[in-house]
Structure I
Amino acid sequence: MKKELSVSLALFPIFTIIITASLSVFIWSAGMHFPLIFGIIAAGLISYLCGWKWDEIQTMMVNGVSRALPAVFILLIIGTIIGSWIASGVIPTIIYYGLTIIKPEIFVPIVALVTGIVAVTLGSSFTSIATIGLAFMVIGEGLGFPAGLVAGAVISGAFFGDKLSPVSDTTNVAPAMADTDLFSHVKHMLWDTLPAFAISLILFWIVSNTDSGNGITDETTITNIKNGLDTIFVIHPLLLLMPILTVVLMIKRLPAIPTLITVSLLGALLAVTIQGISVSTIIQTMTSGFSGESNVPAINSLLNRGGLTSMLGTIAMLILATALGGVLESSGAFHVLTRKIMMKVRKTGSLIASTVLATFMIAFATGAQFLAIILPARTFVDKYKDMGIDTKNLSRAVESAGTVGINLVPWGVPAVFAAGIFGLNPGEFIPYSFFAFLVPLINILFGFTGWTISKKDYKKESLLGKGEQVL
């Protein structure tokens, strides 16, 4: 006989993971893998104590991991893209011409804006970070900007685009789980996304033009970086057609995985034909990452990376996080906690705030975007309908924290991915991820003011759907 979890038991795995994650990230410097394992052990233990058998707990984990498989394949392909785009000279060419034409006074806002445009088109924050974002990091170092500031601008732009793109996986998952349609969801998100991004651009301009954030590198350093790139790679403007082609393929809404594979293989072809790299070398690069030496530290530190194997740490985190989420969902732990939260909800403001809070709770507990979107959306959808609040408000709220706000979680998959790509500690760029702070705050503000909150009479709609006349 299975017993329902108490609130204290339901909180036990979450407290376990938050405490061990804090110790691991800030004291042990051991990353997030073992804290997630401790969380799975804690979740499995409370499930066992409440009557679940081991075979059932294992099935919960397997079901949770199955949701992550499309993302696993995409991350593996992104690793090969990074390797092939560096080896082919695509990213070095972007860096070379970027250092030539971009002005320091507007560089950081331009980083966020351009990355945002690319991400809207690609529908992938991770791909945008790993390609154009990596190029901007080298350009930023050449111009003398703090790496954390540039990374914060890249992340803000990438998740602005990911949030609004109709081809983004998270943008499609949120309305599906909240029982609303995609284009109503995207249109409704303009109210929180555009103001947050506009404010972010202003903040990036202000911070980048202060004494502490202003580019101070002289022309000699920029010339050295350009010469270093020119020594290792063939630099040619035609290589800029590669990112343009990628954008075109995404605009045509071709399936993500075949498109990314095509982009990766085209990069490999350019490496062989333009850079003169052997087939065996490009295969090794796509597997283990690019390796090249110059006398410029910025080039060595940011371009010697990529490859399929570079993604394995992030993939392991994603698998562990979704396994944990599977146990917490199927055992009823999340339901117990969110039900307790919903019991105190009486007005629209507290409903929106509770949605954002619950989403952040899952984000901090698992670090996984999909779980942070799916679980609260499923849990709160009936409450929104009962209160006559259009569920597109729900999908907007869960995206604000689950897609964007999760970047504030140092051990979350997005932060760990960005840290791996940029070679930084999450604590270096999280304070500059202005967009991730602003979007959830704006949603909570909308909830308490009632501004942009759409209402809908679901009871009347249900009766009309059954063909009954409503007087």
Structure II
Amino acid sequence: MEIVSLEFFFFFAVVILVFHILPARARCGFLLFASYLFYGSRDIRCLALLAVSTLVSWAGALLISHSKTRQGRRNVCISAWAFHLALLGYFKYAGFLTGGRIESLILPVGISFYLFMACGYLADVYYGRISAEKNIVRYALFVSFFPTILSGPIERAGNMLPQFSQSFLGQVRFDTDRIRDGFVRMLWGLFMKLVLADRIAILTDTVYASPQQYGGVLMAVVTVLYSFRIYCDFAGYSHMAVGIAQCLGIQVMENFKNPYLAESIPDFWRRWHISLSSWFRDYVYIPLGGNRKGTVRKYVNVMIVFLLSGLWHGAGWTFIVWGGLHGFYQVTGALLSTFNKKVAVLFGADKNRASARIVKILFTFALVNLAWIFFQAQDLTAVGQICGRFMHPRIWELFDGTICTLGLDRANVTVMFGGLVLLAVVDLLGEKGIRLSEKIASMRLWIRWPVYLAVLLFVLLCGVWGTGYDSTSFIYYRF
């Protein structure tokens, strides 16, 4: 069962109905059943691995809480982490680490997400941030909650476990306004995925499959489009996850905050994949010493975190270089920050001026775009081919209709660019604290619902569908 499918929407409608009918004491168990049914429908073999991870992390946390000594707690925590990282290493990295000599039989979807959630839970119990959860059903639901298990957000036990308690779930009522707002959030996610991400994917995949056929200017445009493709794909899923949970009265953390309006690389990572960047901060960067052990150690820790982040995204050198490049951006930016401040004072520059902000946003966006080339390319050889095309601009390809020969006709190209303009407007308004969904929700009933229906119809008509094209696979399913 895919999250973008008629089967899922029927499944979800049944879940909402049954959830609100059931008494409070049965709701947690029902959500766990629904989550296992959803996850197992993709590949029932993966359920066994999920169950093992759940039992080990649940039992490990209880052992940590009952250990009499700090060393005992430490040993249990390290052992449980090692077990989960070994699972991740085998199923995701066996081929890469052994040069293809060993390959796992399957790559369980979402394994990077739920194993990180389990490891985060163990660390939180070890550091005393939360108490070990005694109820196995409640903890199993935290790990497997169906809106988040495939592509996150990578939630924290401190946020989710209290919401799965009987007292909390018992207070959830069938609130039509809340459910409506949740569906609107899901609809926006579908727009980003089906109308934008999947449409852009046709174009970018065509060019990246044979980069030597195209000029540098078109390659630059396609690189920018890929940046929006991955944003719309992943943020689209995150919006759907938040909306699905909202319909059930459960609050899931926000994972994106207008990332392409960031004014620096650190600012970008405070806005992009927030759940992952904050996970690495709390469970890797700070335990390594953070910025508490001197400047050199701080920069080393930053590089370690971003190299691991790259490896988390994929078993390949391109992902490692992508992570290392972002780490290099961070370190270089920190080293140059003092110099930049002195230059700004010398020339009397006002960092708050709109023009200065625009320059910083565009520069940051350019750096992020450069790094995405490594993320998209199949290998480092392909990266070299793509970058080599920048030496051959061939500007005329922007005006001779070439862009309409890359898998999208003129009408679809128009829809794509029109959708990107709408996305930019929504993000710019969001940056100013204006949420378009709230504005629409405040309209009168006879205006509001025609707008909702019009958007739904637009997504259905303009979404990428058709035989032979998989419009349901999100990029981050692979991670």
Structure III
Amino acid sequence: MNRIFISAAHKSSGKTTVGIGLAAALARRELRVATFKKGPDYIDSIWLGIASGAPTWNLDFFTTPINEIVTCFDRESQGSDVAIIEGNKGLHDGLDTKGSDSSAALANLLECSVVLVLDVTGITRSVAAIVEGYKNLEPHSNIIGIILNKIGGSRHEVKLRAALKHYTDIPILGAIRRSNDIQIQEEHIGLIPGNEHQAALHTIEVLADQIEANVDIDTLLELSNDGQVKSVSNQPEITSHRDIRVGIARDAAFNFYYPDDLRAFGQAGVELVEIDTLVDSCLPSIDGLFIGGGFPERFAQPLHDNESLRHDIQNFVKDDGPVYAECGGLMYLSESISWRGDRYGMVGAVRASAIMSSRPVGRGYVSFCPTVKHPWPGMAARSEQELHGHEFHYSKLENIDPDMARAWDMKRGYGIDGMTDGIVHHNLLGAYLHQRNVGGNLWVESFVDFVRQCRST
């Protein structure tokens, strides 16, 4: 199996569009492509999954133990011809100044070949300094080739090629001209999710065309590491016995879910029942409810107009139905969302109002500890344990009812107010932070135990 790590000198260099186009181009060749994303990202993962035709798995040093990263990569690569990992930020960037959590470190851990995507806007000879600097900062980084991106024209390309030929021995695998046809539309929170973008499939086809026309795929495959995938003995088992039903909001407004988290529900004996908050008029028969992140502000009008479902969810909370909501889900459960001068009524189960800002309120990795008010079994007793997650929200809750308890104290990050996160009301827990179901924080099991506990009372 070929192991290809798509990285860059810095963010917004085009590694996402290259990764999506390459995954689609390889799938056109009827190769089995496994895709991965470094870091806690939902949106790039959605696009990569559409391009490859299979789920994309996140590999993240901050939230996930190293042994689980390796196991996930080996397990989800089984049976694939090519594994593609898209990095985040620059090749050598990370929280650790020594690079232990960088893209280079992940590529080295998983024995991947690195392809460096370079945004060459406004530079010529300096491109050689960039390449040599990235090559020599950590010589063990296996940079097998360069893809020049956003080239201004033929004269620009000639100068770039001449500089690289003179100063470095790393081959140029591709050269892509600057074009509006290969830009994925951006929004305030990043790339628009692929399952919302009406032209997503067309966009992916265009990207695949560009990669096939401008990147030497055959040479890339020849140069990239080709090795056996280690077999994984502890394959996750999905039990056939499903004793509880948990509703999950999955639609254009709410779609930020990790595939391994969803699989953990199946392992815990849960039947996930999908709910479309935009069109479904009522809740199905469920024991619990999970609403993940997404873009509720962009769908505020149809969410508001679906009054019968909002009332159903409000009554489910009032009747002590167990609910867990993350970020966009928390906004939906609040009394209202205010965006671009308009205010839209929401579920009203959380006595607070979500106000959208033009700048991020909370962004990046978070660390948090459970409080004694955490409702899930056993969590209140773990108040000394520091857990890790991430947040990315442009909204802030205002007019919060001071009587509502908090499930977590924030050690790093903003959460709800810079100090706490996780509003607790009846059997509802709603927070801005996103969790990962990994060793040390098996939150899915905790929530499922809570659902069972609520059902038995």
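Here log10 I(q)/I(0) by the Debye sum over Cα atoms at q = 0.20, 0.23, 0.26, 0.31 Å⁻¹, for residues 164-219 alone was derived from just one of the structures I, II, III, and that gives -0.83, -0.91, -0.97, -1.09; the source is II. Work out the source of 2.6 here, i.e. which of I, II, III gives that when distance in nm of label points 7 Å out along Cα→Cβ at positions 228 and 332 is computed. Computing distance in nm of label points 7 Å out along Cα→Cβ at positions 228 and 332 on every structure in I, II, III gives 2.6 only for II. I have 13.3, 42 for Rg and Dmax of the Cα atoms in Å, for residues 316-419 alone, calculated from one of the structures I, II, III. Which structure is it? Computing Rg and Dmax of the Cα atoms in Å, for residues 316-419 alone on every structure in I, II, III gives 13.3, 42 only for I. When relative contact order in percent (Cα under 8 Å, 6 or more apart) is calculated for each of structures I, II, III, structure I comes out greatest. Computing distance in nm of label points 7 Å out along Cα→Cβ at positions 52 and 132 gives 4.2 for which of I, II, III? The read-out comes from structure I.
Values in this text are rule-based calculations from the coordinates and carry no lab data. Only a predicted model underlies this, so the values are computations on that prediction, with no experimental measurement involved. Cβ atoms are built from the backbone, for glycine too; each structure is taken alone.
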